[in-house]
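Several structures are given next for inspection.
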Structure P
Amino acid sequence: MQRIEALNPTTTTGKSKELFEGIEARLGMVPNMMRTMGNSPAVLGAYLNFSDQLGKSTLGTLLGELIAISVANSNGCEYCNAAHSFIGEKLAGIDRKTLKLAKEGKSADPKIEAALRFSRKLVAAKGRVSNDDINEVKNAGYSDAAVTEIIAHTALNIFTNYFNNAIEVEVDFPKSSLVETAAA
């Protein structure tokens with residue numbers, strides 16, 4: 001059972017209500033994670049701003065979604081795994097084989113796999129990656145800006161994973177199996 005209430009968008013007032021209206025206008029719904037974050041307009045606003053800015057990054061939607069899926073599986077986050085599997089397939093047009101590989105931090109594309117591997121190393125090392133790790137992702141073709149964006153995408157997803165895992169946010173997306181692999 002969810003540990004903190006997910007607010008009802010129709011009865012919520014104030015800043016959270018304003019944020020919910022913006023979310024609903026874009027998504028056609030307010031997902032449970034955001035309804036729960038709405039208990040603190042500062043938390044919901046911070047999440048939305050961070051997410052919106054990363055949506056403008058050079059990495060693009062496809063890699064952003066694959067990082068989210070990989071990190072969700074590294075952290076055992078059922079909510080984010082389900083949400084990003086759904087979003088990845090239905091909104092970003094990512095095929096199921098690519099999504100399945102991303103759950104394990106893998107890709108048929110070596111450049112994407114380098115980014116996913118780096119992201120998983122960030123999770124496992126709590127950000128304390130080596131010079132070799134940075135050089136590996138740069139040698140795969142990522143600029144300094146892109147490396148910082150991979151770090152930011154990873155951090156945003158760690159935040160949502162921890163939020164959902166701690167509160168046990170009820171999954172309101174189609175279920176998607178987690179892949180039990182250790183972050184490496």
Structure Q
Amino acid sequence: MYSFLYESPVLLTVCGLTLVVLAALFWTQTGNRPTLYAAGLLAALTLILLLISLQVVTPREEIKGILDEVAAALESNDREKVYSYIHPNAQPTVQQARTELPNYEFQRARVTRIKLISVNPSTQPRSAIAEFNVVVNLSTQGQQINVPRFIKVYFMENNGRWLVTDYEHHSPMQGFQGN
């Protein structure tokens with residue numbers, strides 16, 4: 001219910017408007033005034049829920065936004081911005097990123113398919129895992145390469161901000177195998 005209310009404004013609107021239309025049709029067939037009032041109340045409730053849905057940013061939506069921001073930073077070769085999304089206590093991850101990224105000049109980076117964003121609210125601080133596919137166009141050692149990858153990123157909340165604690169990248173087929 002949580003994801004329906006807060007992460008699916010289009011679906012919420014379609015469902016609400018369907019109920020409004022059904023109530024209005026019932027009113028036109030019966031002339032029953034309470035049904036007309038119900039249609040009006042359903043329209044108002046749908047509008048209120050839609051406004052709430054658009055205002056609330058869920059942890060999953062925050063993480064999706066971070067994925068897009070990191071892709072944009074990679075595309076502009078802003079490595080320092082990419083490093084700023086790594087948790088300060090995740091030194092092996094910082095080292096891995098600082099070793100790998102300078103080897104590449106990115107021309108394009110985009111998230112193509114998000115398989116999963118799972119937030120674990122029972123951990124303190126909260127943690128999350130994101131699994132997704134990316135395609136990057138890059139150059140390395142004088143060669144232009146188009147690289148599709150399956151990425152798994154581990155996040156931890158730190159002072160109200162989601163930061164990467166670890167990441168893995170694999171062949172894009174790994175994402176389809178359920179691993």
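Quick check on the output: -0.39, -0.47, -0.83, -1.24 is log10 I(q)/I(0) by the Debye sum over Cα atoms at q = 0.08, 0.09, 0.14, 0.19 Å⁻¹, derived from one of P, Q. Which one produced it? Source structure for this number: Q. Of structures P, Q, the largest value of relative contact order in percent (Cα under 8 Å, 6 or more apart) belongs to P. Among candidates P, Q, the computation of helix-only ellipticity at 222 nm (-39500 (n - 2.57) for each DSSP H run of 4 or more, over all residues; to 500) that gave -15000 used structure Q. Highest-scoring entry among P, Q, by distance in nm of label points 7 Å out along Cα→Cβ at positions 77 and 117, is Q.
Only the coordinates and a few stated rules stand behind these numbers; no lab work does. Quantities reported herein were computed from a predicted structural model and do not represent experimental measurements. Cβ atoms are built from the backbone, for glycine too; each structure is taken alone.
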